[in-house]
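The data blocks that follow each hold one structure.
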Structure I
Amino acid sequence: MGKRVAIVGFGQTYQRSSRKDVNGVELINEAVQTALKDAGLTINDIDAVVIGNMDHFEGINYVDMWSVEGSGAVMKPIIKVTTGGTTGTTVAMCAYYHVASGLFDRVLAIGWEKNSESDTTGAIITAFHPVWERPNLGGAIAGLAVEASKYMHNYKITERDGARVAVRERLHALNNPYAHLHQEWMKGMKVEQIVDMLVGSEQNQVLAYPLRMSDMCPRTDGAAAAIFASEDVAEKLAPIPAWVHATANRHNYVYLGDLDWNVNETLRDSSRKVFKKAGIKEPLKQIDVCELYLPYSYAGLKWMEDIGFCGPGQGPKLVWDGITDMDGEMPVNPSGGVMSSNPIGATGLIRVGEAALQIMRKAGTRQVQKDVNFAFATGFGGCSWADVMLLGKNKPA
């Protein structure tokens with residue numbers, strides 16, 4: 001690449017089930033203004049804009065055009081990207097490559113969604129083959145339930161193991177004022193006690209075995225914006241820039257029946273690519289904090305194994321031993337993750353931005369106490385699409 005690149009500013013809106021106080025343009029602008037303030041810039045300092053959301057869900061088009069008064073892209077180069085649930089991380093990658101190319105010094109990346117004005121399940125169902133796949137679909141839940149069931153069968157995983165991940169995410173979210181779900185009733189309770197309540201509760205509805213309501217992410221209104229800057233200006237804009245060390249993506253679109261449910265191949269392969277490029281040989285020891293796109297609880301077990309943090313079937317032990325908790329060896333999702341906030345077009349960008357905040361030591365009440373040299377962020381979505389990005393405190397060689 002022609003230029004090394006760093007994140008120098010990040011902003012996000014308060015994420016809620018419905019943001020009726022703003023329209024889409026105003027929601028976007030809320031995130032943009034926060035990111036600009038964080039970087040000490042004005043919109044005049046931005047050279048180009050990358051924006052994305054899941055427009056298919058909301059039944060809209062051309063957000064790059066009609067939102068320019070919110071994004072600040074008037075008379076600026078702008079590009080829109082959409083890749084399903086990974087839209088936010090793809091926006092981040094696209095902005096990174098724009099800067100790395102040497103064409104721009106400061107690029108604004110924006111992801112957003114107003115899920116309260118959309119029919120997510122309806123959009124997912126009608127996106128699949130009308131004969132071979134649609135009768136088996138219940139939105140995203142059916143495929144995730146198949147994956148979870150297969151994983152449980154292979155390694156004798158229990159519902160308590162999945163619930164343990166859900167509890168971690170919701171407890172972390174209590175430290176994040178921007179998070180959608182704040183389950184205050186969990187405060188002061190022991191982890192094992194909460195796990196037993198979730199598994200044993202008749203009110204915790206089973207959606208598709210083994211997935212209960214508590215195992216799933218919410219539908220959220222929200223937006224996020226990150227500013228990517230070239231090495232020529234990054235260190236002037238941020239005391240501690242979050243440098244992009246490596247990024248990769250993979251996708252594998254086949255019929256659902258043709259997928260290998262034993263392994264998340266795209267996440268595995270993209271992670272291996274990034275680790276090799278960055279010289280990461282022991283991810284669990286060398287990476288200090290993760291913001292992982294975990295749309296449901298069992299992904300917090302199985303996908304940890306696929307990424308390479310532990311061996312097959314060892315995910316539950318990693319979680320139960322507290323290694324992924326806020327005070328653990330490798331905290332996962334200090335923000336509360338996707339299971340606590342899911343404004344789909346922004347969700348992946350929030351993972352990247354929250355990872356950057358940990359490096360920049362600007363995460364506030366959700367800042368981990370250890371020194372963060374490497375932060376790892378992922379995105380995952382339709383077509384089994386996986387994005388990964390490794391951020392570091394030190395400038396890449």
Structure II
Amino acid sequence: MEASLEVADVFRRAHDRFQSRYGQSISRAQRRVMRDIMRCRTAALGGHAERCLDCGQQQIAYNSCRNRHCPKCQAGARAQWMDARASELLPVPYFHLVFTIPSELAPLALQNKRIVYGLLMRTVSETLKEVAANPRHLGAEIGGLAVLHTWGQNLMHHPHVHCVVPAGGLEPSGTKWLPCQRSKRTGKLFFLPVRILSRVFRGKFMAGLKRAFSRGRLQFHGHIAGLSDPRQFEQRLNAAVRQDWVVYAKRPFGSPKQVLKYLARYTHRVAIANSRLVQHVGNKVTFHWRDYAHEAQGKLMTLDDVEFIRRFLLHTLPRGFHRIRHFGFLANRHRAEKLRTCRDLLSVTSEKVTATLTETSGDDDRHPTVVCQVCGSNRVLRSEVLPCPPLQSRQQPLNFVPTRVPLLDSS
């Protein structure tokens with residue numbers, strides 16, 4: 001087993017063979033992801049020298065690429081995000097829901113990411129708000145956070161949205177907090193009926209997809225090029241309608257601290273973490289994965305390293321696309337005002353919630369601290385800036401020429 005194997009190591013060792021196989025079909029965004037990950041925390045991005053005030057040891061720290069697809073750049077972003085979200089939590093249980101589209105529609109999403117992923121996230125938030133507002137269910141304005149994931153444990157394309165929602169909402173007049181009730185049959189806290197959520201979700205998503213097609217906003221290449229024909233497109237949609245549209249509701253969280261830790265883990269997750277990699281021997285990469293089709297059994301998967309890179313790059317998001325979105329009373333335009341109303345109705349202050357989180361947080365919730373590699377002291381100061389090398393020497397041999405048939409269409 002290789003020590004500290006990283007995605008960047010696989011990229012560096014296999015990028016020539018990857019270019020040979022897929023050099024004509026990689027997109028500009030995917031090229032940027034690959035280049036950034038290979039350069040992350042290397043001399044190519046510059047850095048600084050650090051000196052320990054206790055033992056005098058000097059060490060070099062190179063800069064991060066800050067690419068949101070990079071496994072090494074998420075810890076700092078996660079800590080900052082947790083600090084920003086802590087004051088937004090309410091002292092109520094939270095539900096976790098997952099919305100998934102059928103596999104028949106996944107290729108459309110893969111070739112029309114900005115349109116279909118955007119439609120998916122809008123549909124999820126509209127579905128939750130509409131069903132929750134119905135007096136037969138909760139009859140309240142809810143708020144929540146939605147996070148887009150596009151991968152499964154085997155790195156294949158599997159678009160789905162995770163939502164975390166408080167167990168209750170504002171009464172339409174805004175003068176009362178309406179909590180979720182417990183099931184009379186099981187006694188468990190109940191949010192919204194998943195069957196109804198599934199049907200509303202399906203109807204809204206299909207309607208949006210048909211509108212996009214009728215307006216000529218969708219593109220079809222490679223093995224789904226035939227879907228540009230209206231009859232074939234309709235047949236594909238009919239096949240998708242006949243499948244289960246999975247909406248899964250997990251049991252609610254027990255405390256604001258659990259919600260915060262969970263959110264940080266999901267919002268800043270990438271297709272695969274470096275910790276899941278086992279070895280890279282020859283041209284083969286082995287990694288841990290969970291087989292959710294068989295009770296989430298832990299298994300090992302071995303892929304050709306070029307195929308590993310292809311699968312990783314499947315999950316490159318369009319530039320500027322927001323994969324984390326707030327909705328309902330947590331929507332950006334009126335979040336502060338609505339949260340004040342919720343806290344007033346729940347008789348709690350934001351300072352009280354934040355204090356609770358601070359008192360109960362463990363070391364895993366804190367910002368990463370620079371420590372000396374020799375004596376372990378945290379009294380380490382930056383002593384010298386190391387500039388980036390000239391632009392010419394930083395270029396990576398990834399001169400791919402994009403074509404209209406995307407890399408993602410390959411199998």
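Every number in this text was worked out from the coordinates using simple rules, so none of it is lab data. None of these values were measured; they are calculated from a predicted model. Cβ atoms are built from the backbone, for glycine too; each structure is taken alone.
By the measure relative contact order in percent (Cα under 8 Å, 6 or more apart), tell me the structure among I, II with the highest figure.
Details: I: 27; II: 32.
Largest one: structure II.
Distance in nm of label points 7 Å out along Cα→Cβ at positions 106 and 258 computed as 3.0: which structure among I, II? For distance in nm of label points 7 Å out along Cα→Cβ at positions 106 and 258, the value 3.0 is produced by structure II.
Between structures I, II, where is mean count of other Cβ atoms within 10 Å over residues 226-233 highest? Mind showing how you got there, number by number?
Working: I: 23.8; II: 14.0.
Largest calculated value belongs to I.
Identify the structure, out of I, II, from whose coordinates Cα extents along the principal axes in Å was calculated to give 55, 44, 41.
Attributed to the structure labelled I.
With Cα Rg over 2.2 N^0.38 Å, for residues 186-321 alone derived from the coordinates and found to be 1.32, which of I, II does the value describe? The value was obtained from structure I. Given a value of 0.05 for FRET efficiency 1/(1 + (r/R0)^6) of positions 306 and 346 (r between Cβ atoms, R0 = 30 Å, to 0.05), calculated from one of I, II, which structure does it belong to? Comparing all candidates, it corresponds to II.
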